[in-house]
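Once you scroll down, you'll see the structures, which are given as structure tokens.
Where a number appears in this text, it was derived from the coordinates with a stated rule and is not lab data. As the structure is a prediction and not an experimental result, all values here were calculated from the model.
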Structure 1
Amino acid sequence: MADEQRTMLLTGASRGIGHATVRLFQARGWRILTVSRQPFSEECAWPSARESHIQADLADLGGIERLAADVRSRLKDGRLHALVNNAGISPKGGEHGRLGVRETDARTWTHVLNVNLVSTALLVRALLPELERARASIVNVTSIAGSRVHPFAGVAYAASKAALAALTREMAHELGPLGIRTNAIAPGEIRTSILSPGTEELVASEVPLGRLGDPAEVAETIHFLCTGSSSYINGAEIHINGGQHA
């Protein structure tokens, strides 16, 4: 129905792109449910923010079904219109250096892959009936590091984001016949509260637009992919990086 309030679930809502996405969707009339491993933050000033927040650690794959049940209990009509998988971790070494193959142990690999990749697939699986009822849109947040070697992104993070792009294509193929569209966005250098040392120099030398991206610009693309304006886009990965392709 035209006057139906749509509901969006967003993971990784504690800062940056997550905050900007919630603000934009809220301003455009959506009902928001947020998930992060952090408790509710008083910085989240949108209406009903506290009541709409679910604290959950996506590294704990055994907790995905409990998370899905919590989400399901909060849906007014059993429909989830959008799922934005924004949660991601990128562990660093000493002095915020990138972790290569030699520095990345099995525990780190498992932690990164569980949060950045496996939990996404399991959350979609657990909420599939609610997504299908709404003919929903799924948006996975990948990264520029998934398609090129990046000076700040470690090997586990990069591999997880490349795999998430592949998962996006797989879900688009499998869930498309159910009326569910799955796409991805791949941000480059975005202005957030925590930037790696050297980012400004990288932007000056490698980004043709000559500036950092704003989280609000990323949020606009996510919103586009969750609306009818993108109704024939399925299985795509949109790069948001100011032309940083070299």
Structure 2
Amino acid sequence: MLTRTPRGSSNKNHLLARGITLWRCIADDFEQMILIGKHDNGERLPAESEIAARYGVNRHTVRRAMAELSARGLVRTERGSGTYVRTDKLDYRIGQRTRFSEIVAAAGHEAEGRLQGHRLEPASDEIASRLGLKPGDAVVRLEIVRAADRVPISVATTWLSAERYHDAAKMFRQLRSITRTLEHYGISGYRRKWTRIGAAFSDAIDAGRLRLSVHRPILIVDSLDVDAADAPILTTRGRFAADRVSLIVES
């Protein structure tokens, strides 16, 4: 006697075959649908029960997937109403005074900076050239994740001269701000000297920190900041989630 395969069973088997947890597979699928325009900004997503039936999973798995989409900044949940697509972008203005916390606050969001890692390392030829150092001179490397309303916006690798800023990691961990960290060293009013913008695909580390699926497009922003005397202070390579920001270059 033939038995009918329950609805959603084949979908579940397909997800399991991808070797990724079910909730993450569902989150990745909805992320892709949102980004290609199958769900518009402000649109209400199907109910949990409908998504659960579609994928052949329980509602707890669907809730975990929606929580992941919320962490990626792609949806918002209204209690008693449902889950809605959120694809509005943060206008990130790049000018002589570029401060993440000020940009985010001006847009009505709460800014956060978290130090993910740091180390002392010899300056590469490129970093030495930017900072006016000799190749091999010691530099402090900071890995910082910046978020708006807890949604990761960028991952930044920042280099500073170790001779002058040897405990920069300790100060940033306490102050959670590059601006306040530099003020600790007596530097205020620093400015952006140049910015170079490119694009790439995220690797596994950046994807994890930005809560993106691997190989998602990201914007690469290289920059150099200098003091009032035009002396280099720090140089940064930022990786921005391309679907969460609009970069605006001010002249």
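I have 17.3, 55 for Rg and Dmax of the Cα atoms in Å, calculated from one of the structures 1, 2. Which structure is it? Among 1, 2, the structure yielding 17.3, 55 for Rg and Dmax of the Cα atoms in Å is 1.
For relative contact order in percent (Cα under 8 Å, 6 or more apart), the highest value in the series 1, 2 is held by structure 1. Thinking of 1, 2, which structure, once log10 I(q)/I(0) by the Debye sum over Cα atoms at q = 0.12, 0.24 Å⁻¹, for residues 74-169 alone is computed, gives back -0.54, -1.18? Label of the source structure: 2.
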